[in-house]
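Below you'll find the structures, each written out as structure tokens.
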Structure I
Amino acid sequence: MRHSCRYCFTNQKGLIMDRDAFFNSMWNQYIQVTPQAQSILNLFQSRGETVINDHVAFRTFDIQGFDLNRASELLMTIGYEAFDQYTFPDKHLRAKAYAVPNDSDAPKIFFSELICSELDHDAQAIIHEVTSTLEGELTLSDLTGLYPFNKPTSGQYQILANASEYAGWLSTMGYQANHFTVSINHLKSFESIDDVIALLESNHFALNTVGGVLKGTADDCLVQASTIADKIPCTFADGVEEMIPSCFYEFAQRFTDPSGELFQGFVPNNANAIFESTDRQ
């Protein structure tokens, strides 16, 4: 998985890390809970491909110090600027897209937050309890695999996930890359995302079929697809162990926009369906 880097930041231990180290740290943690991603990467590499990451995504609650405003501050330190924003009313979410100006090869970042006040009283109370351990502010190193919450009981998890699958996922998975994304445009032996889907299906990877396997069209300037999240065991606060959704792998093919430039943004309808890759199946 290749990334590009021009900026550095200092992590909590005072060590200087460049953007490549940041993304590599996220990737190494991500494949621990998403083994399908490494298997799929191996498939591409066996065909001589060098896989380029189109974007990575994160999730958070709209809690001061851990919200989108804080995310924007953090990402600025490694050269990112917000270039678009989106809302998802049915999922009680808002999001921003970030990119490195004048560096289209740098992976984009899609960062979303849950609007907690829009959930019912029971769900809000559980979120308050789960997040009561949060202190200070979110850091960049937190995004590489921090679990800072009070783990919910199995019953709280079910209530929370019934109110918001996104909230249920975040309450158990914490801060880490929700997904990485293969840039179809950078692949050499695949003409389109259809060829990639054929490869995945022939190797029996489960795909997100919400709204169809392919989300979007060339007219939207972006076509996406994703796997269904891997499952990992979780021991809840009451000692109950269940298999829960972890993370997934995404695939994106971009097309030129009316100005003749390759489209760099996101399509809300596509993203709305992609979110459901981590829903309980």
Structure II
Amino acid sequence: MAKISMELVKQLREMTGAGMLDCKKALEEAGGDIEKAKEILRKKGLAKAAKKASRETKEGLVVAVGDKNKGVLLEVNCETDFVARNELFQNYVKQIAELIAKEDKFKNVGVGDVEELKKTEIEPGKDVDTFVKEAIAKIGENIQIKRFARFDAEGENRVVATYIHPPGRIGAMVEIECEPAELCEKPEVQELIKDLLLQIAAMRPEYLTTEEVPADIIQKEKEIYIEQARKEGKPEHILERIAEGKIKKFFQEKVLLEQPFIKEEKKSIKKLIEEVAKQAGGNIKVNRFVRFELGQ
């Protein structure tokens, strides 16, 4: 068996992040060949990672990357808050987000295909799946990519903006359309974009407009409200009217444009947008949004 120097063990540890004893054993097995030892450690690490892959992941991180023309929102889960706050884990997540922003196949994916992402090369000869397994081996916790979205602003009159609510449990992304295009650069419109992102993050809207709410969901809610009112002893001839009133409140809770503005609750988001557009001297439209929250 080749004698392994402490310097070589330290060098391998710096290159791989593996424990000193694991590095020494790998070098002994590889006969002192550091490249072979790296491969041995990688194989052992992936085997350990496979065992950890079934463990529950309740914590994690939501990150955003991009600029006014493109935005990516990504959620990656881990087992503990301690790891979620770890710089190494955060760097892994950021690298994956940057890959999504770079790859043309993820352009305007809305909520993207995680399995397709796993098959994508992130480093020469290494796909995201292997990259994550190596992260699991190094960090010692199960790590799972939960979901991602990417918006690309097509046209000069559209902008994309993102927001991460500290410490990274909630993220929001929105696309705005302005007529004329220069409207989007005005300070009052920039402030509106920030307000919209805060609104989305804080108030959990599920739909942009009332038209987006599926008819079967509205019908189901209506039936529930009618039955509730009937059990409360309300007359049959007013049950429909009571249900319609509650449907309006349902929209105010679930639909972004119908929600009361968090900074001025007597004003709806739709009204806020109209006021800012008038002040800026043009038209403003919210095209789409997405919101990620850990555990949701």
Structure III
Amino acid sequence: MVQLNFNHLRYFWTVAKEGSIARACEVLHLTPQTISGQLKVFEESIGNALFQRSGRGLVLTDTGRLVKQYADEIFALGGELSQQLRDAGPVNSFTVGLVDSIPKLIAYQLLEPLITSADPVKLVCHEGKIDQLSSDLALHKLDMVLTDTPLPAGHAIKAYNHHLGSTQVGFYAHRRIARKYSAKFPASLEGAPMLLPVQASAMRRDLDDWFLRNSIQPKITGEFADSALIKAFGEAGAGIFPAPAAISEHIEQTYHCRFIGNADGISESYYAVSVERKLKNPSVVRMNEAAHEWLSS
């Protein structure tokens, strides 16, 4: 029995409608390699070819014409359902994927305009790794991804990075030990107890380079994947920790910590990744404007 994969069916149907893989790429926001690979998997699951070459183009085989007839009906019904739902009233929700390395307060500050504007949306947030989130974005399971690392050029997913702004990275410590390390900073960090992000993170790589450039060798007492956990350890006095300067006031008030000094030359950047080359959703446009204003202040 053939197990029908509806993502494969949509890729096939789009290529059949558009007449070529190149035009289907523009509709689906995917690379030619991705679509070609998925079509091959679909054909293997069916056991028959769906297209054959005709000059520079593609034409449907007998099996392809049969599959397209059913696909036309399936997606026509899906279109009718979407129209019925729109007629019943707008589903005012917006689904965002959050890369798990972004501090929660940064994420809140960036997304707050979506829920506090004159026409707020119902915000649905999912957290995870960039590879999974970008795949979900391509499949339209997400409306946007917030990340601290842009998708690289040539990524399998055809999406666009929208730079929201940057903030310096500073060092913080509980107020009872902060004064000790504020004097003669950054030399004071030599041998100091340090709480750092895990080595896989972009901030950790930048900090390791910064320590090396400044001939500083701290005593690493803990490594953390969760930015909230590193602050909790910092609040307990377990060591000095890095954090974005944009949330400095919150860190000092909430975690009873004090700013020690900036890691000059190191900054954190944030990006909204979407399948749109230009942001069009009014709520996202407002979010983008608010982010630039906040992170440039």
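Results, tabulated for the structure shown:
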quantity	calculated
Ranking I, II, III by distance in nm of label points 7 Å out along Cα→Cβ at positions 41 and 233, the structure that comes out highest	II
If FRET efficiency 1/(1 + (r/R0)^6) of positions 73 and 209 (r between Cβ atoms, R0 = 41 Å, to 0.05) is computed and equals 0.65, the structure in I, II, III	I
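Each value in this text was obtained by applying a stated rule to the coordinates, not by laboratory testing. Predicted, not measured: the structure shown is a model, and the values here were computed from it. Cβ atoms are built from the backbone, for glycine too; each structure is taken alone.
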